[in-house]
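Each in structure tokens, the structures are laid out below.
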Structure P
């Protein structure tokens, strides 16, 4: 389970676009907008992908009136939306083009009231050995959140189902 992504492996189209755009001024913003266009619900949190590589993705979202709950803090479901975006970017950067992934379930813990926006970090402690995934396997993606004060306010885990693509 500790094999890193193979350097010779072809990146997914999403990771290739990230690699191309993120090196340019405002490229990460353009990339984030493109992802939100492809999956419009992500756009509700105004996400900004700031890091994307095999095994890790970091996505930020500002506090704005569209994500606030009745007490003026980051809404719990908006945090779930941000978690799914971070997981999706990690999966797109990590799962090789020989395989596919689908979200299967999510658990979330709300640890404290959120002050301001959120930064969601999806990070795998170890990369799976995708060559060994011949039938299908659950991969648990942990996501941690920090608020504007740098304090952990939410924690989530998303299970994705990874299978080889049919030939």
Structure Q
């Protein structure tokens, strides 16, 4: 492998389609009450607005932790950062970007989640793969919640 092709930072992207208008799907992520109904099994505190520091808590990873909102552009994009392990940047955080694209005359929304900034090491890969699993589960749970009012995570972790 030459130096130009050397892998030094890990990232991933997951996406899914939700049969609701883009503004409604955006709110399902930005609004802590809605987020608590299908994703943050221990609860979310604080709305995702630029400059906010909110907390998310999960039964599978107990203990509320801070999430910093870097950007929020309703109803199209939210960017957050949170502390991570085996991260590539000096700040010790990863950056997660949610993109919401209206499709089919805004009857459906394509949600794309990208998270980046792990070291290209076995430990970095372990954390990146774990978070990839988490965001994929979040998309499935969001679809069930937003479309049908079903909480897929209820009782899943404890």
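Of structures P, Q, the largest value of FRET efficiency 1/(1 + (r/R0)^6) of positions 90 and 106 (r between Cβ atoms, R0 = 35 Å, to 0.05) belongs to P.
When relative contact order in percent (Cα under 8 Å, 6 or more apart) is calculated for each of P, Q, the greatest value falls to Q.
Throughout, read-outs are computed from the coordinates displayed, never taken from laboratory work. This structure is a prediction, so every number in the text was calculated from the model and none was measured. Cβ atoms are built from the backbone, for glycine too; each structure is taken alone.
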